[in-house]
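The following blocks contain the structures, represented as C-alpha cells.
Only the coordinates and a few stated rules stand behind these numbers; no lab work does. From a predicted model like this one, the values you see are computed outputs, not experimental measurements. Cβ atoms are built from the backbone, for glycine too; each structure is taken alone.
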Structure 1
C-alpha cells in the first residue's frame, strides 16, 4: 500500500498496489501493521460502515464525534465516485479550519484516512454510489456532531452545485464558531 501524507496532520491518501493477472487483480485494502510502520498511526477497527447514495449530488457531512469519542476513519468508494472531504477542527493545529478534498472512486481505488479531531463529509458524483468506512471508535450518539456543509467560514467547494440531496439533520448543523 502507498501512503501519501497530506497537508492536514494525520490525514493520508492511501492507494492500493494491485497484483494483476488474467483474472483481474488482488490487493491488500487494509493492514494495521503496515499502516503503523509507514505512518506511525495505530488504527484498530471497531466498526465497518456502508453508505449507499442513490442520487448524484448527495452530500453527507460534515460529521465528527466530540471528545472523548473522537474517531479516525478510512473511507473508500467501492461503487461510483465521491468528492471526499476532511476538515481540520483542531484549534491548536496549523491547518485549523482548512479542508482538503479528493475524488475516491471504483476506478481509482484510493482511500482517505481522516484523523481524530477532523470532520468528514462527501458528495456523490454518480448515482448509486457505495462507500465503505473503517472506524476506530464506536458510534456514540451523544457525541455525534457536525459542521454545516455550506458554512461560509469553512467554504467547502463541493463540485455539484444544483440538485443537491442532503438530510434535514445535515442541513441543520450550526455554523462553526471559533
Structure 2
C-alpha cells in the first residue's frame, strides 16, 4: 500500500466515528483528556494534514502555525467536509515534493530552525501522529459513546498489529 492510500484509509477511519457521533458528545470536555474533547483531538489531526497539504508555493511547513479552527472541533458535518477536501487535494500532490519544516522547541517566542524534508517523510509523520491521536480518541469514545463501532485496527500501529499476529502464530 502506498503512503497516500494509507493516509486516505486513516482519514476514512476518522470519518467513520464522526458519522456516528453527535456534536454535543464530539465537543464534550473530558476529564480523561484534561479538559479537551474528541473534537479537539480530531481538529489537531486534521490541521496537521492541512499544514502539509496546503503548504502553498513557499514549500515551508510549520505545524505550530495551524489555524486551530473551532468549527472542526465542534461540528462533525463540517469536519467530514474538510476531510473530503483534504482527500481530494491529497490525490493531486506530488509525493516527491521537496519541503522545508520550520520548527521551534523553545517555550518562549524564539527562533525557528529549518529542516530539509519532503512530502513523503511528512506524510509518514502525519500517519504516525494520527495513529497516536486515534488511540486517545478511542479512549474518549469509549467514555462518551461506547456504542460506536470501530475497526480493530483503529488507533493501533501497523507494526503492533503485525507483531500481535506473529505472536498468536507462535503460540
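Here semi-axes √(5λ) of the Cα gyration tensor in Å, for residues 42-105 alone has been calculated and equals 23, 16, 11, so which of 1, 2 was it run on? Display every interim value, and only then the final one.
Values: 1: 23, 16, 11; 2: 21, 16, 7.
Considering all the candidates, the number was obtained from 1.
If you rank structures 1, 2 by relative contact order in percent (Cα under 8 Å, 6 or more apart), which sits at the top with the largest value? Let's see the in-between values first.
On the way: 1: 29; 2: 25.
Between 1, 2, the highest calculated value is found for 1.
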(request) Out of 1, 2, choose the structure whose coordinates give helix-only ellipticity at 222 nm (-39500 (n - 2.57) for each DSSP H run of 4 or more, over all residues; to 500) equal to -17500 when calculated. (result) 2
(request) Tell me which of 1, 2 gives 1.00 when you compute FRET efficiency 1/(1 + (r/R0)^6) of positions 2 and 90 (r between Cβ atoms, R0 = 30 Å, to 0.05). (result) 2
(message) When distance in nm of label points 7 Å out along Cα→Cβ at positions 10 and 130 is computed for each of 1, 2, which one produces 0.6?
(response) 2
